[in-house]
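The numbers here are math on the coordinates, done by the rules we state, and not lab data. Just so it is clear, the structure is predicted and the values come from calculations on it, not from any experiment. Cβ atoms are built from the backbone, for glycine too; each structure is taken alone.
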Structure I
């Protein structure tokens, strides 16, 4: 086990500590038009659905660290985006969605309260959201260039992570449904194990598909109809450990695909929160420590 109480350089190593932000009054009273939430957004049901999600994490033995309520951002429940954990500490992001700017300072305060070092921050006109990042291995971070993450943001990430010997590889994302919709790199791929990924292959950058192939990663192609129906959340799954994942229910073909590949899959309803707010199980977590258990 790591000697630190923080450090992440994998999407699939056993999750040991995670930061969560419970849905509070700011989310429950959100202006659905301002925040671009869908019709199924249901403040009366989202608390129950969220608690079911949390129970899966707790039952896996993961330590949950609760962030203080952010009263300025309805999206604060999606703790993945405002910062990225690295082996040496956290990097604060600079969100492409301006309504989410308050989350960056909230993450800084949280890390200070936990005595976790903040080693850098994306600043100025540079934009980067952690949902556009994906750890391929200990030395490789993939970044999606799109509406939420720009060239300047990628360049700053390359500089900060280069100091740790991490190679940052950038890939262009498709326009898909346009600037207002949320399409992150992690909207198109979830690693289920070091050698297994769930993907929406028709939108996956060719260079990324080729890279995964050269690395020997098997690609499970998520059904296009379930991708469309769920807003891409059928393949936004949280990997608790290799081939042990949390997913939203209702996407039966995608769930069967993962189970047929040897995955243990637990589910919760995404109808009231995840689907209308365009954020899946991974989005609702900020992994703080992933460590291979000896």
Structure II
């Protein structure tokens, strides 16, 4: 991995117990950062934390338990973080739900479809709640994550009449819809944060090899499909982590904001509908209402 200096910096990585997230946490620890691994499972998170410490030699690696589908869990995690850490320099919203077992909408305790809740509203709420700490620590960076698979939905826009999958639902559609929401949220956030010292960018992630055991829960035919896809088309999670670390730590990326970045660290275009500012505004307002945020960033 490239050499970066993150000494004195504090970074949060969600979904850090496996895959790209764990590699990013390791890279940040190797760069000297105080790393907060935000994970849904305390058991898996603690195992990953111990692994990162062992491989980096950096003991300043911490576990923050949070379920991004639960707004109560997010609020509790933010309160815990703020009580333990005085600053926040990097927030990486990496965690996502792509559970192929979901064949119909499942609602969270707040009455929101789980995929949209986890992949969009969770990062939206977490980011907004942490913005005061990010601004106070500026220069600071927010990094969100989308998928290269969005290119298969070139005309998709936000379906405000289908946020709970009440009109139609498939796991694939729900996933890419939530990731489009993250693209729009990032563009809007970057403009709202102009002049604050906090940047916001989003990464376009292609097919990445999964850790062993990550798809054991799916049917056999799907496991075979995944194995073939991993062998023929996927890049290594370590390679993808390099792009995350570049946006999180590279001096030359400090002023970069409002960009969609591919695995080669190059700015790329998203779909036409993703640039619709009227939809950005409506999505922001709806997201704020659904997460109970009375105040969100406006400048």
**Message:** Of the structures labelled I, II, one was used to calculate Rg and Dmax of the Cα atoms in Å, for residues 199-270 alone, giving 12.3, 36. Name it.
**Reply:** I
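Output the label of whichever structure in I, II has the greatest value of mean projected area of the Cα convex hull in nm².
II
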**Request:** Work out the source of 2.1 here, i.e. which of I, II gives that when distance in nm of label points 7 Å out along Cα→Cβ at positions 15 and 279 is computed.
**Result:** II
**Request:** Could you tell me which structure in I, II was used to calculate helix-only ellipticity at 222 nm (-39500 (n - 2.57) for each DSSP H run of 4 or more, over all residues; to 500) as -6500?
**Result:** I
**Item:** For Cα Rg over 2.2 N^0.38 Å, for residues 159-238 alone computed as 1.17, the structure of I, II it came from
**Value:** I
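Of structures I, II, which gives 8.7 when mean projected area of the Cα convex hull in nm², for residues 23-142 alone is computed from the coordinates? Before the final figure, lay out each step's value.
Details: I: 8.7; II: 7.7.
Checking each candidate, the match is I.
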**Value 1.0, calculated as distance in nm of label points 7 Å out along Cα→Cβ at positions 87 and 135, assigned to which of I, II** = I
**Item:** Of the structures I, II, the one that 27 was derived from, the read-out being relative contact order in percent (Cα under 8 Å, 6 or more apart)
**Value:** I
**Request:** Consider the structures I, II: one of them gives 4.0 for distance in nm of label points 7 Å out along Cα→Cβ at positions 39 and 207 as calculated from the coordinates. Say which.
**Result:** I
